[in-house]
Structure 1
Amino acid sequence: MSKKTFSTKYFVEMALLVAIILIMAFTPIGYIKTAGLEITLIVVPVAVGAVTLGPAAGAILGGVFGITSFIQCFGMSAFGAMLLSINPVATFFVCVPTRILMGWLTGVIFKGLRKTKMPASASLTISNLCCPLLNTTFFMSVLVICFYHTDYIQSMVTALGAKNAFLFILAFVGVNGLVEAIVCFVVGTAISAALRKALR
């Protein structure tokens, strides 16, 4: 009975988090539009799922996030639409596998930290901070690998005055990555802690 209950709880929570991701992805609350990269708040439910339900759930939720991000490239995101017009396959790799890996690793990090003597609250905090940092790192790394040589990205490199790919990443991400990290750090940690307490 307990196994059945756990499975029911697991799938209900997964369905709820997937629904939240979909709502955030296709309404203004999921992305904050800026001159550079859009600030992505969808990392919050991915982080929450990864630390409360485990690495596999993190990977699935990250995949849902990645697919919605790829869909945004079909006219909903000017930046994504430009990447799609240059190379659709590379755009898919920028959007989807990076988010799957981000969600999975967030769960792995939390699971690993829980095996140490570190307090649960500290493990939650670190994991929720890692999620947006991993998202930005993987996204920008694959973006640079696939698109850095293109005229579109090179025009941005010139405009930002970046002398190499690393400086371009720092200049392009800028405040956006910091805002994502802070939001996930504060909101994600609070929600994760509340959910874990409720599940007990």
Structure 2
Amino acid sequence: MTNGDEVRTLRDITAAGRPPLREDAIRNRAQILAAAEQLFTERDPRSVTMDHIAKAAGVGRATLYRRFPDPASVAGALLEEHERILGGRLAFGPPPLGPGAPPAQRLAAFYSAALEHLERHLPLALGIGPGPARFTGGAYRHWRAHVRGLLVEAGADDPDVSVDALLSPLSPEVYQFQRHTLGFSTVRIAETLARLGRGVLPASPMG
């Protein structure tokens, strides 16, 4: 994500009805996010501090804290930008990831896309840190609604419980362990998760 892209994104948000941001505030936020993304990629995301981010971005601590309370919130803002792209593909992209394919095919495609997303942005996902904040974030809520909708469409039993079980393998910590400690390929993980999903969905000649 370039600084220019960030500025355009913020202007789009402003147009949607939020209070307008000054040009210097837009520029500072873009600098903060660009610097933070590099820091999260270059070092253990859990070791990044607000001082690191402020120095790398060339802004004062007060400026940084006006926008973000902690490093996890910076990582969350960065990740949200990347996740918005995946959300658009889920809602409007071609099948099987987008609408128009049976639930089992869409679920398998979702797993592949989510794993690709984790492969590209794992440092940011880890930077948010474990805990309740991850479940209240926009991405998890969106992914949960998407997968739950597929379960309901397929007539699966108790979709409200099943959905979190199907999403749990996409935890960044689980993915890091399987991908980088155990050395499993993304293809192998995706195929296994697709089988997991098919086991939860009712048998269907269309699925």
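Only the coordinates and a few stated rules stand behind these numbers; no lab work does. No experiment lies behind these values; they were computed from the predicted model shown. Cβ atoms are built from the backbone, for glycine too; each structure is taken alone.
A few points about this structure:
- Test item: distance in nm of label points 7 Å out along Cα→Cβ at positions 58 and 122 calculated as 1.8, pick one of 1, 2: 1
- Of the structures 1, 2, the one that 23.1 was derived from, the read-out being mean count of other Cβ atoms within 10 Å over residues 50-57: 1
- Label whose coordinates, when helix-only ellipticity at 222 nm (-39500 (n - 2.57) for each DSSP H run of 4 or more, over all residues; to 500) is calculated, return -25500 (choices 1, 2): 1
- At a computed 59, 42, 26 (Cα extents along the principal axes in Å), which of 1, 2: 2
- Relative contact order in percent (Cα under 8 Å, 6 or more apart) derived as 19 - corresponding label from 1, 2: 2
- Once distance in nm of label points 7 Å out along Cα→Cβ at positions 42 and 114 is computed for every structure in 1, 2, the highest value turns out to be that of 2.
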